[in-house]
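What follows draws every value from the coordinates through simple rules; no lab data is involved. Fair warning: this is a prediction, and the values are worked out from it, not measured in the lab. Cβ atoms are built from the backbone, for glycine too; each structure is taken alone.
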Structure P
Amino acid sequence: MKTRLPNNWRTRIEFSTIDCGRYRGDEICFSCDFKDGKTPEGFRQNIGYLIVSPDGFIESAMVAPRMRRRGIGKALYINALNHFGFIYTKYFEASDAAKRVWKSLIKEYTSRQVFFAGKLIVYKRKKRVNRKNV
């Protein structure tokens, strides 16, 4: 029988920057984990991670299958965005799940597409919202 994720799971997680290991080079890893002692029964402590090169290129991302479609991937990307000021990817190589995250990011943040390089860049600055008085 599968265990269900408790309703207060958002209060049990934390985001951090971790060491990528000696074989990864200069990349920076962003991690999402359940806080110590707060892991629900039947779940692993590590929820997901994002590996970013020193120039802001998203190398790799992973979110545990049971924790997908809850906004964790987007939160990891936003942590990297706040750290670097901008992040980018080659959108022809991105997975479908990653493309959903990028679509969500470009709705909120300013972005630029370099078509011939296949590059999508998202900047830390939020888009201005035009609100009309109704």
Structure Q
Amino acid sequence: MPASLSIESRLQEGLRERGMSTTEFAKVAELENIRFASRAQLDRAFRDPTKPLRGDVAERLWKLWYQIENLQFWCYVVGLPFKIDLSDGAKVFEWLQVLRSRFQQEQQEAKQALNSDDSSNDSCPAQ
């Protein structure tokens, strides 16, 4: 078992709490092009604290897990009538792509609104 505050232990606990298998998480990691994060490597890191994940890999996996948790929260917030099924890594990856696209679109819209506000302020006479 990994040390209780390690990324590996937090990942393992998160996967267990959300009901996502190591196999499916490894599939999402593969689709995200995270190397050295196979199911076998994850299982080994979860079992043996003397063989942790590489630091850069652990950080990328933690960021990925954070995005997956945000995906579930986002679905709750927008009122989708279902919970994201974490038993299919490929579907989770697709949903992550949708979420990222949505966030990117919202950021662009916010920038455009900010820019249009700035340009309208430029045309106002000074007082």
Structure R
Amino acid sequence: MKSLFDIAGIIRIARQIADQYDAGNDSNAAFCRYIRNEMENAKWTYNTFVDKTLLNPSIYYAIRGGKLSNPEKDTVVAICIGLAMKWFKAEKMLNLCGYTLRNTKADNAYRHIFDYSDQGIDFCNEILRILDIPLLGSQSR
């Protein structure tokens, strides 16, 4: 009796589904890959990263090496602001790291400052300062 299904094709499809599931579960690696690609497209160097995010330089190397694990929410926001991401793209990055912006003063401010991300992190930090919310980035100017 001849099978109605192409077994090899079914196995190939099942493996693709499994591979996509496995890749999706490694969200920290996915975040690093995406951000690394964004930094490369923007021609960021180590100095550019520090200047645009005000983050510790070790984070740059952790992203480049795909080793940044469990970044804090404000770290993800600082990176997204540095890359001038708007809300829809930044939300994806936050979700990859396990974050959802909630109805808090800080999260509401983060949600809105993505509209001004092209103005840079210093501009966004001034908004946060006026709202008495901790500033983004660990490096002071």
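Using helix-only ellipticity at 222 nm (-39500 (n - 2.57) for each DSSP H run of 4 or more, over all residues; to 500) as the calculated read-out, with -6000 as its value, let me know the right label among P, Q, R.
P
As an exercise: FRET efficiency 1/(1 + (r/R0)^6) of positions 7 and 79 (r between Cβ atoms, R0 = 30 Å, to 0.05), calculated from one structure in P, Q, R, equals 0.40. Which structure is it?
Going through each structure in turn, the value belongs to Q.
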